[in-house]
Structure I
């Protein structure tokens, strides 16, 4: 008999959308929680319309983006503008342990009259997790944010880019993912607290504050040394910042890769030497003992002063090799190195991920079997599972209303006639 997963028996009502909230509830689903994603028939999760689509065919159930962050959940679609639709949502909340949403502050209250106090009337020990851009207090509580805006306010955007150039920001909304993971941790802590005390609580998570937690060294440098992060030579780009070491960069290798718009880009390998022993090993591997004897590179301090010349010399060697060959050769010699991988590399060429079975296959009701990124946290007794892809829009409405809420055939027919549920 299989060991129950850690969150078996925990029911989560998921009112979230886009990335932050769905990432939180995906973690909970991976470890056994019954996550019921409730979507309004009038306002669907917008990433259902986000590319890439399975087999290049656009459709509300075919988004790979949506499929990835909503795997393992049940999907219910209700007309929440109808009193009976809202009543069904309230009844689901009353028999659930957790509610997760990532709307702007007051949206849940203004749109559906669901405040924390109201939720506690439905279930006194409910755990309510809200993941908004600025939290539910303060002068910006009602501001609308997305991952990139929360990231900018946190200071992370200012810290990105190359020295002497404008802040570059990040090409993807990593703050959404970060908030999702932080939300999942907070829900687990609240569940543990409830088990000990019998009391639920409200988790008020600010995405921008979550980003600030990732800027600790810059804040410390300012408060202790009075130094701004943006100064001559900073941000350091691909070079080291602290501790200052050289070489510490990404280097062009042999080969090319075709990127999304048909243009070609190079292949790269990241290399870092944290000790003289590693630097000497790099010189031997590259067949460049002359570099070790060169006064410009004889010490770490000298290499820091001559990084451009140093990087050019190393790249003469890396350009002769496939990035995987360069990485493997350097790693065998004890030099930290890693291929700058793209998505195809990770699925097709990464022997480490393949050996650990990171990418897992699961069935999606419309697009069939697909690969999913695995569960990176490995628990030996309860490793989690990916049992299905994302739900179809309203695909589990019938099951949830009948089996979870216990509605009769007559009640189901009445709801369909009144367009509370889709027919």
Structure II
């Protein structure tokens, strides 16, 4: 099984420095694309069927194609890496940031060339202190070797790359909120259109991509689109970093073919549930996705199949619910996080999430009343897509609306028993 993203991760936990990265073929992809036309690189990524690994799953090459090209295009253009990994239950990008930072730098350089960007930023979660240290070291190595800066590899192409440490809010990970934060403003979402590809950072054409997405690019360039598609079991090309947390025997992170089933991840790689516990459900892609249950265990973990099952693959990092954990308490914990992280820009989010959190808290504390479940159901509609500026509130509604569907009896017991049955 080929694992291009993680095949060179060191067992001792140390980063792959520039010399070691070059020894395994590092920066050959960047050398190759500098001999290609930027639009040719865009087409290669389109042909690979690479979809963004940050959660939305939008086709990467198509996203790049919206950036104005040619001599009349506005400049400078910007390439931004979204490394603000704050989705609860998600820990995949940190591995790549700390283990193979040069893989990210090369991937960013390839993407920057494809859209003809002159400046690139790594927008990093503030709490990722060790990631920041290793990225700074790798950036210094790349600059000293003249792999960044002016006239890269004698091609005439120049690229500045900077590390920006985030103030540490979940909202900063939303694409346009990130751009505002990078400009020194409050991390509120922007109205679309215009889209960032046309008017993004400082009003200039910009592309924002996830860490895992960018790390994939050197391998596509070196091995080709058909190779990348064959790594997958489905129409969504490549491998994927999948994770599992919760009361499983072996919580962890694995690079596997796209389309690996939920059952394989849960039973073969995570080792199944701990002794004495039974599986009840899971959030397949971090906290802002709908629950899947036992009937969905054979669903392939790709963007299309999980959506057909009624959820989203999101980041591909599962949060597993067992039969000794209260689903109401679990959802309350998640909604408390979302309410705290709302930027307050739109009413359904700042008002609706606080009402949701207080209602769930009342249920957990034995103060639930008849009609509370209808109010919670209304809040999931109130926060639905199209009612808010960004996806924070719609994402927060997903675990709640699916919990009301699959675990309704648990909610009702909280009301009738006037307490949490698990306490």
Say we calculate Cα Rg over 2.2 N^0.38 Å, for residues 113-232 alone for every structure; which of I, II gives the highest result?
I
Work out the source of 26 here, i.e. which of I, II gives that when percent of Cα pairs over 36 Å apart is computed.
II
Output -12000 (helix-only ellipticity at 222 nm (-39500 (n - 2.57) for each DSSP H run of 4 or more, over all residues; to 500), calculated) maps, among I, II, to structure II
Work out the source of 1.83 here, i.e. which of I, II gives that when Cα Rg over 2.2 N^0.38 Å, for residues 193-272 alone is computed.
I
Structure with the greatest value (metric FRET efficiency 1/(1 + (r/R0)^6) of positions 65 and 369 (r between Cβ atoms, R0 = 25 Å, to 0.05), set I, II)
I
Structures I, II compared on mean count of other Cβ atoms within 10 Å over residues 57-64: the greatest is II
Value 17.6, calculated as mean count of other Cβ atoms within 10 Å over residues 121-128 from one of I, II, is from structure I
If distance in nm of label points 7 Å out along Cα→Cβ at positions 185 and 281 is computed and equals 3.8, the structure in I, II
II
One of I, II was used to compute distance in nm of label points 7 Å out along Cα→Cβ at positions 105 and 161, and the result was 0.6. Which label is that?
II
Can you rank I, II by mean count of other Cβ atoms within 10 Å over residues 209-216 and just name the one with the largest value?
II
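The numbers here are math on the coordinates, done by the rules we state, and not lab data. As the structure is a computational prediction, the values presented were derived from the model and not from experiment. Cβ atoms are built from the backbone, for glycine too; each structure is taken alone.
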